[in-house]
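The structures considered in this document are given below.
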Structure I
Amino acid sequence: MILTKSTPFTKDEIDQLREQFDSYIKTVIDVEKKICSAGCDRHFESEKILLDQGSKQANLWGGGIDLETKTIDGNSFINIRSTQGNTSNEIQDVNIRTAFEKITKYFFQTVYAK
């Protein structure tokens, strides 16, 4: 199940998103519009949803959250963009990485409230 929204995920929604990988949820975030598409099997699925909704490729970054360790990663093939100076799966720009992590915590605030 893929959910795409601009408000935090509820506990019930997070439970639904866990169905794909249990304790890990893949996410794609529009860091400009602060929209999160989560629960995909492959990041390009959520990327396409956001592009179809008008997001710009340059603002979309993929990663995920481990719900058990509360670790956020910015690792995805969609992050490889030499034209933006990102030559790795990881989000290399410190400012983008920080924004990605902050926005992830916003969407998964119920995980961090425990």
Structure II
Amino acid sequence: MPTDQKIDYLEFPAGNFDAIQFFYEKAFNWTFTDYGPDYRAFTDKKIDGGFYKSEQQSSTKNGAVLVVLYASQLEKTRDRIVASGGTIVKEIFSFPGGRRFHFADPNGNELAVWSDN
């Protein structure tokens, strides 16, 4: 059941749903549901979302919100992202409370991963 007034769903642009699905399944074990040629939904077992058909990219350089994922093993997660077809946008750096890096998925959407380890 949704929690009142909390983020409940995320949507990202994607031009190639198959490439996006392959990447997130391999890198993060997300699961997908196909809703036809213009939409593909995902879940990471904590939050749900989807990819809508678009050639646009979600990037901080364009003023987009940065979605930040957590990983207990930051370097292993970075390596899995690269092996799955992602691109590192910002290498691992420290900040008060932890470390993180930014990556782009095969569509060019920018996300980040952080760890307190």
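Please treat every number below as a calculation from the coordinates, not as lab data. Remember, it's a predicted structure, so these values are computed and weren't measured experimentally. Cβ atoms are built from the backbone, for glycine too; each structure is taken alone.
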A value of -5500 was computed for helix-only ellipticity at 222 nm (-39500 (n - 2.57) for each DSSP H run of 4 or more, over all residues; to 500); which of I, II is the source structure? II
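Which of I, II yields 12.0 for mean count of other Cβ atoms within 10 Å over residues 62-69, as computed?
The read-out was computed on structure II.
18.0 is what came out when mean count of other Cβ atoms within 10 Å over residues 14-21 was calculated for one structure; which of I, II is it?
Derived from II, not from the others.
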The highest value of Rg/Rh (Cα atoms, Kirkwood Rh) among the shown structures I, II is in II
